[in-house]
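Just so you know, all these numbers are worked out from the coordinates, no wet-lab data involved. Quick caveat, the model's predicted, so the values are computed rather than measured. Cβ atoms are built from the backbone, for glycine too; each structure is taken alone.
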Structure I
Amino acid sequence: MTCAQAVLSLFLFSPCDNGGGSDEAVRAAVENSARPPADVARDAARKPSEILEFFEIEPGMTVLDVFAGGGYYTEILNQLVGPEGKVFSHNNVAYEGFVGEELSARFANDRLGNVERVTAEANELDFEDGSLDAALMILAYHDFFFGNEQYAWPRVDEQAFLESLCRDLKPGAILGVVDHVANPGGDISEVAFSLHRLDPQKVISDMTDSCFDFAEESDLLRHPEDDHTLPAISPELRGKTDRFVYKFVRR
């Protein structure tokens, strides 16, 4: 049981246990010598140990990695949840086209034994009710909003997605969201497509209007020198964008 679950869920009443075991498991997963060197090189900017500790991901959990991209977090989660847990690594067809070679190498020879690879559009995801302990949307939620025919990327119905996710997550489960900060205003689809950014207030509004309570914010990935006017994928901003880190708990 995580602390957030104990505090915020009406269904859980055990006291929090901060004995440090979970943090040690996260650090061991990040320090796993089997991780690709290219992933390790990104750690300084992405701070995976601190992020996964903040989201309270623990061994034995069943975790959904939404729009997992090349699988940077999927790799770490595979080691972290262990054989008693499971990771669903999700991408849609377009995303798999963008990162195909990276994914093929990552999943070669069944090297991620605790991971199930899921290829589906976001609105097609469907898991057993109450089967997920956590879901992560890391640099992913902005991709819901820019539907583009050229890239065969359909606009996601975020309300329908969140309704489905609410069914799939257990009461007290964690939803972790990390994304590039956009300035308020402007058409959300245009901002998402041209800047790959998202207004943080949109995220809070969507989640709290659904089945989630806002639990906590972290400033781990804030970069105040980023004024949010350049595309997040600009080479000069790689690893240096201003990113919000929000933890929500399923009511």
Structure II
Amino acid sequence: MTTRHSELKMMPLIMGPVRVSNAIYPDLEAVTLQYETAKEAIPPLLPGGFQPTDDPLVTIAYSQSQGVDFMAGNGYRLLSIAVSAQYNGQFDHIEGDFVLAMFENAAMPITTGRELQGIPKVYADISPVRTLNNNRLRCEASLWGHLLLGIDIELPMKRQNALVCKAAAKLTSDRPMLGYKFIPSLDGPPDADYPTILRNDYAIGELWLGEAGGIHFGDRGEQDIGIYKSGLDALRSLPVKAVVRTSRSKGSMVIRNDKSGRLR
């Protein structure tokens, strides 16, 4: 078996060259909570080249996808945490949402997202959206039966018209996801060590907006959740100063691999 730098291969190598195309998500439901945090809490969590924006916002996003093309029509759930950040490199200067952690409940999107896009994905069990006592929505991530973190969204939320849905889709599509691809080496410098950008195109068919909710964390230690403990401690360091907005939407998404890649 030979490998060529002009071909994109993933593990296992027996799959041969991988055809990378835009990933289609025809059925996507999302719930988000965005809050203002202390600006000084963000820099310790960012790699070199990134810095916080003037609006120190944290976005926690849950999504449930069905019919994903590269998963043979199957789907998965995720819960991600990102901070508003800007990258100023030698050539690229851009603002977006830097992903601190993305918990997912399926191996295939974890592997592709880490190896190809540099998004910090890890496994967790992700609950469906639940309605509690008809007054709030809840989404949670857990590991081995132990709560990691979750969000609560207060109800009712206000349903938006088609014009607002279209505007919201454009705003979301125009704001890129930022990451950092880091793959350590067994000996010597890292095999990969550089910032990345991921762009998605969204279409929103239904949208509800609100402004009340909260985030909650589990209280388990390393004896229960292992190395996840240090990551959750880092996320806890982003205090909630004020909830800015909440949302629930139904629509579709296309991951634009053709517009994504390395920042320089």
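A few notes on this one:
- Here semi-axes √(5λ) of the Cα gyration tensor in Å, for residues 34-81 alone was derived from just one of the structures I, II, and that gives 32, 13, 7; the source is II.
- Structure (I, II) behind the derived value 15.9 of mean count of other Cβ atoms within 10 Å over residues 170-177: II
- Ranking I, II by FRET efficiency 1/(1 + (r/R0)^6) of positions 50 and 90 (r between Cβ atoms, R0 = 25 Å, to 0.05), the structure that comes out highest: II
- Cα Rg over 2.2 N^0.38 Å - structure with the largest value, from I, II: II
- When helix-only ellipticity at 222 nm (-39500 (n - 2.57) for each DSSP H run of 4 or more, over all residues; to 500) is computed across structures I, II, the figure -3000 traces back to II.
- For relative contact order in percent (Cα under 8 Å, 6 or more apart) computed as 19, the structure of I, II it came from: I
- Structures I, II, by mean projected area of the Cα convex hull in nm², for residues 106-145 alone: label with the highest value: I
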